[in-house]
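**Student:** The next part holds the structures, each set out as structure tokens.
Just so it is clear, none of the values below were taken in a lab; they were calculated from the coordinates. These numbers were taken from a predicted model, which means no experiment stands behind them. Cβ atoms are built from the backbone, for glycine too; each structure is taken alone.
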Structure 1
Amino acid sequence: MNLNFQKDGWQSFIKNSTHDGIAQNLHVSWNTITQSYTSHQEIDQAIFSFLKNINATDKVLDFGVGFGRNQSYLQKLFRVVHGYDLPEMLMRTPVKNLLFDDLNKLSDKYDLLYEVTVMQHMPPNEVIYCLLKLATRCKYFFTHTRSYNDFCRNFDKQIGGVNMYNLIGATNAWVPVIQTVSNPQNLNDESHYSVLYKSQILNETIL
């Protein structure tokens, strides 16, 4: 079974598609006239208030930065916003902030890892790899995700797949702090939810 089926398909799409085609695939709010997105994904108010109240959250890593749909929003909230994406994507993206295409290149520590509907499309083994690596660099992890990963999912019937809450939990690297639904393990179909996790690996004194 090919664990890289989603990434392979996405890399081929990036290589063979137009700028607007890629941007619209990333999110339907892309405006071809203004060359910008008309919507972004906000951090849930309870989670944002928690982050601001417990410590100064100034440095954020936008995982799967894409064409920057959430960049303006994040830059209004945080002092430093960096981005991570695949090398093929970063060659096409108009985002100008400091970007990374290799997690091993990350030399900074971050207060927050921000991820919105990106890891749900990644092979589960890569999700685990990335989250284990990032747990050593990021203090908190905000995710807004669909309930189920694409892997082993029946798209015709919209059932099955790997539960994202269980997948993140399998890393044993992140502990949930706040979540917007009581039991994400019981959600089905296309339900989305948000969770704030805290790294169990990162030494807090380095932030």
Structure 2
Amino acid sequence: MRIVVADDNLLIREGVRALLEGAPAVELVGICHDRDSLLASIEADRPDVVLTDVRMPPSRRDEGIVIANELRHTHPEMGVIVLSQYETPGYVVALLEGGSARRGYLLKDRLSDRAQLIKAIEEVAAGGSVIDPKVVEALVAAQRGKDRSPLDVLTPREGEILAEVAAGKSNTAIAGTLVITKRAVEHHISSIFAKLDLPDESEVSRRVTATLLF
């Protein structure tokens, strides 16, 4: 898999480079420091996955999110993982507004080893999504802080499973994490969809909608 990294912080760029170097599954084809150099690398190097910071020059506001959303239209096959220091729910919701497929949001200070990062890259490249559990917790806290939440109708177990869905895990992975059967996970997810009154659309669409509600 071809990877491009973009971050205006030299230490972060070099840290990610060190994590990726020597990994047989990936090839680092570009390292960028701002929006313009990232856009140029995307066109020149055609990566499979982009690892980008949220805030970069020129504005240092939300360049990474904006580029990720633009790529849905210009390069829909390209995955994007936002590497961020911010747990702000608004950034995650903005990243997932167009769907969770091929998108990830990871906190920089929780990237502890190469295997973790490579696994996230592989998941996003394959069409899945990866959201840092700590960010999911922030989304939950923000939602529960409202006067009324559609999540109040869920049982504690359904809440646990929805948290795993929002983190981008498959039913098999959820079953392994919670030590229950895959069939039990499927039953709970069906119940979640029904209780949240989600339209009878595709499985992927309902999982994305449930994540945004979360």
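**Student:** A value of 1.00 was computed for FRET efficiency 1/(1 + (r/R0)^6) of positions 15 and 111 (r between Cβ atoms, R0 = 30 Å, to 0.05); which of 1, 2 is the source structure?
**Tutor:** Values: 1: 0.30; 2: 1.00.
Corresponding structure: 2.
**Student:** Kindly point out which one of 1, 2 the value -15500 was derived from, the read-out being helix-only ellipticity at 222 nm (-39500 (n - 2.57) for each DSSP H run of 4 or more, over all residues; to 500). Intermediate values should be presented prior to the final figure.
**Tutor:** Values: 1: -7500; 2: -15500.
Value -15500 for helix-only ellipticity at 222 nm (-39500 (n - 2.57) for each DSSP H run of 4 or more, over all residues; to 500) corresponds to 2 out of 1, 2.
**Student:** Using distance in nm of label points 7 Å out along Cα→Cβ at positions 47 and 191, single out the structure from 1, 2 with the greatest value. Show your work: numbers first, answer last.
**Tutor:** Values: 1: 1.6; 2: 4.2.
Comparing 1, 2, the top value of distance in nm of label points 7 Å out along Cα→Cβ at positions 47 and 191 belongs to 2.
**Student:** Match the computed value 23.4 of mean count of other Cβ atoms within 10 Å over residues 63-70 to one of the structures 1, 2, and report its label.
**Tutor:** 1
**Student:** Match the computed value 2.1 of distance in nm of label points 7 Å out along Cα→Cβ at positions 39 and 71 to one of the structures 1, 2, and report its label. Mind showing how you got there, number by number?
**Tutor:** Values: 1: 2.1; 2: 1.5.
The value was obtained from structure 1.
**Student:** With Cα extents along the principal axes in Å, for residues 7-102 alone derived from the coordinates and found to be 34, 27, 22, which of 1, 2 does the value describe?
**Tutor:** Computed on structure 2.
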